[in-house]
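Just below sit the structures, each encoded as structure tokens.
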Structure 1
Amino acid sequence: MLLAIDTSAGTSVAVVDLTRGVIAERGEADTMRHAEIVGPFILECLREADIAPAALSGVVGGMGPGPFTGLRVGIASARVFALGAGKPLVPVISHDAIAYGHYRRGHSGPLVVVTDARRREIYWSAYSQADAVGLPVRVGVPGLAKPAELDDPTWLHALWPRIDAATVAAGDLGLVAELSFAHHRPFAANAPLYLRSPDVTLSNGPKRVSR
């Protein structure tokens, strides 16, 4: 049984199991409240699932892509919870969860997953199909682009169906991790996919103080 956390687009927390599916899930689309609601969501999901942290097999963290400020909340929460519970952290690319959810609901063939990257940019990932166990087959790594680039008819995946997602379901994130483990598929790298520099940068040298 896994606890899954994602804050790459909104905030979502779930407890999942390979055989039982999604046992408990909470989600909020607001992208400004990650830090204040992720903790209560974790507690609510664990209580609803009637499971103690020690009984979990691991903690799944959505690695993005996502904006720096929001994404780091979920990854930090997953890492700290995993450390405190003495469980492994299982990194999963957030777009893979979105694609998995659409394939699970009956989509077949290629698709492009798109999420908001702010600054008038978007994140995108292309998938050719779902494999034999239902996991999405991603074509390359997630990308960052201007909306017009994906609207260009000459773009490589211009004719593929497009999914514009406002949220990532932690239940789907956790099931991707469960299926990946069960079928010996590799997990994502344990590193956030910001795909660009944070909005805030450190100044060079010491700050001058006037008297």
Structure 2
Amino acid sequence: MMAVHVLYSFRRCPYAMRARLALAVSGTCYEHREVRLSDKPAAMLSASSKGTVPVLQTADGTVIDESLDIMRWALEARDPEGWLTRDDPALIADNDDTFKHHLDRYKYPDRHGSDPDLHRHIGLRFLRDLDARLAVAGQLCGPARGLTDAAIMPFVRQFAGVDRDWFDDQPLPSLKAWLADHLTSDLFDRIMQRAAPWSESDRPSIVTGVKPTNQSGEFS
């Protein structure tokens, strides 16, 4: 059997989502292994002792266990929509560091012993900044979706889902339109297909990539 890339993933994890988005849009073919976080497979832990998803083991045995590294690895091989030209590392770092900190303490106050209203308020500042940026061009780095949008959108989705009624009441028109466009795209639908937790005895579940919607990379 020809060696293939293997991705250990968890459907609802925002880090795994953004890795799958880049793998899909790049047309990367891989074996998908859905992980039950309460019972992580030994093969994944052997590949990466971090014990967190996503973990990509490439066909040559290289292990990539950071989501942004997986995204850039896939897009450097094939980037039909030009996602790498719309990469804002500083904005993504702000999302991954500051916004994610407050998102966790808003979503899981019991786990962190936090005041969820306070962290929601601080997180909203980041969303307002995104809304202002999106009002200019529709996507975070111009008129077409790119790496920055795919890297940040899953976390905004998670924040919005904590209290949807509250989120819907916020004056964030451009952000809401942007989020809705991503969540209803064929690309997102493809990477959110449900899969049973993987086990060693399973037949390989091979995922093929998604072709770009059109030459500009905009939503069709």
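Just a few scattered comments:
- Structure (1, 2) behind the derived value 3.0 of distance in nm of label points 7 Å out along Cα→Cβ at positions 58 and 130: 2
- For mean projected area of the Cα convex hull in nm² computed as 12.5, the structure of 1, 2 it came from: 2
- Source structure (of 1, 2) for Rg and Dmax of the Cα atoms in Å, for residues 74-137 alone, computed value 15.4, 45: 2
- Answer label among 1, 2 for the case where FRET efficiency 1/(1 + (r/R0)^6) of positions 26 and 154 (r between Cβ atoms, R0 = 25 Å, to 0.05), calculated from the coordinates, equals 0.90: 2
- Each of 1, 2 could give helix-only ellipticity at 222 nm (-39500 (n - 2.57) for each DSSP H run of 4 or more, over all residues; to 500), but the derived value -14500 comes from 2.
- With relative contact order in percent (Cα under 8 Å, 6 or more apart) computed over the structures 1, 2, the top value is the one for 2, the highest of the group.
Each value in this text was obtained by applying a stated rule to the coordinates, not by laboratory testing. Model, not experiment: these values are computed from the prediction. Cβ atoms are built from the backbone, for glycine too; each structure is taken alone.
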